[in-house]
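Heads up, there are several structures right after this.
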Structure P
Amino acid sequence: MHDYLISALLGIVEGLTEFLPVSSTAHLRLSEALLHISLTDGYWKMFAVVIQLGAVLCLPVYFAPRIARFMATYPSGERGDRNVLTHPFGLTIVAFVVTAVPAFLLTKVIGRQLENVYVMGASLLVGGVVMWIVDAMNATAERLGPSAEPSRVRTWTMDGMSMRQAVWIGACQILSAVFPGTSRSMATIAAGQLAGMSRAAALEFSFFLSMPTMGAATVYTLLKSVRGTPENPIGVAQIDAHGWAVLAIGLVVSFVVAYASVAWFMAYVRKHGFVPFAIYRLLLGAVVLAAAARL
């Protein structure tokens, strides 16, 4: 298969799955295996980082109006009851720091787990069960809306989040770094719902948190790939015109598909919830574990 077509296909996979709670890591690894791409090849490792960057870049573009609104009300917030730390921007940074420090310290552990198919399959299954249960717990409250009392849902918008909720979500996000297949999106959304946030609020915060989290991780990994390391010797100087074209195609396709995916996901979840994604995770997890057992 031509490299340009492979690039486009992997860009589509990354764009579709990066922000859905179904684990882009698992989908990308499975796609690479089906396309007979070596997971140890330095160039394709760099490619995976580049297309992830393409997906990340769609978020500040999609949420530009929301970001502008937050900037206009910083730091007191729309209701005037916020400060530097409790404004949505501040809470996003707090959750990011809670995740980033342990994740950095666990870098070696994370690296060893990234290609473990059994961990991916098990994480897909466990995450599917957790997501299904949590969404079902909040289903009645979501249906009745903010006026219902008493209600499991206490925070209906990201503007009303608390420091405790942000710290809790940041801590749960660590699971997605340590266990590939968990899905960063699934971990943060389910954590938010458990902490009393609505589907819409948990989803929006998940997207905002992914900007610094994924942005920092992607840029850090990309810089290492560009410079070249003993473990991954590929560097900019070794990429020819064909290689740059493949990277560009993957990045652009990932950006466009991710943008469309985010727009669809935001609208879909408000009406239908996360159960369909939980079912998909269970089915995919079973397939992954069955395939791993045959290897």
Structure Q
Amino acid sequence: MLTKTLHEIELEAWSERAAIYDDTFAGISSQAIPPILDSIGDLKGARHLDVACGTGHLVAAAALRGAGSEGVDFAQAMIDLARANYSGARFQVADAAQLPYDDAAFDAVTCSFGLSHMEFPEAAVAEAYRVLRPGGRFAFTLWCGPDDGGTLFAIAREAVAAHVIAPPRLPEAWTRLRFADARLCEQIVREAGFVTPSFERIGVAHQSATAQPAIDILDRIAVRSRLILESQSSAIRARIRAAMAAQIEALRVDELIRIELPALLTVAQKPASESERPS
């Protein structure tokens, strides 16, 4: 039985995972950085905020494009690593739902794969709206699900379904933005006051010589997958991992395993004036 809130579980998880994130997953998630930054326009001289910045790679990439960029994350361990990775950039611990900035402080706000880890993503979107200047853009990404090209998630789902008798039931609020859904993304940005939302599917993939790195993503990085695994006996966990390894290995072509992990990029704009804001 789950006794902690999603916020508590996610904070604990990302505090623990910070040390392995760059080696295990940053090479995958960072593939979305160029399209995210392309979507928010010319950044020269712009003030930019990255929410749920993790170990800081998007902030650094925005700075290379000329932005005055900074990042926030709710996990102190992530911020410590971001500062170590990019000592010249500005990072601080902050909750996405309570950003420590004045109204209309930024020209652009981004959130790379962060909203699906938040208990109240609507509050984070509303905060992005608040801290944006009129006309500013908000861009965020979510992973496509197992029925929408997310091969690694489909492999995990199939392995769990085959070997877990009674998986833990996650609260509905935890899964609302679990995967990309253009309809929900449009709804959440429009509710905050944004206009002209647009959507772009991004091709992201994991490549490795063996199945183990992909298993590590599901076993050591993916918060909900690990919750399910930890609720099982050691024997069932071993069966699940073996089933995933077999499916991953089946994707091998010559010496390389390639697993598709597409994402949805949503971009929306804060109205240039209050008269343009939807009623």
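Here, each number is a calculation from the coordinates, and none is a lab measurement. Please read these numbers as outputs of a predicted model, since none were measured by experiment. Cβ atoms are built from the backbone, for glycine too; each structure is taken alone.
Structures compared: P, Q; top value of mean count of other Cβ atoms within 10 Å over residues 9-16, i.e. the largest, recorded for P. Taking mean count of other Cβ atoms within 10 Å over residues 17-24 as the criterion, the largest value within structures P, Q is that of P. Calculating mean count of other Cβ atoms within 10 Å over residues 73-80 for structures P, Q picks out Q as the one with the greatest value.
Using relative contact order in percent (Cα under 8 Å, 6 or more apart) as the calculated read-out, with 36 as its value, let me know the right label among P, Q.
Details: P: 36; Q: 21.
Derived from the structure labelled P.
When helix-only ellipticity at 222 nm (-39500 (n - 2.57) for each DSSP H run of 4 or more, over all residues; to 500) is computed across structures P, Q, the figure -25000 traces back to P. A value of 3.0 was derived for distance in nm of label points 7 Å out along Cα→Cβ at positions 97 and 193; which structure in P, Q was it taken from? Going through each structure in turn, the value belongs to P.
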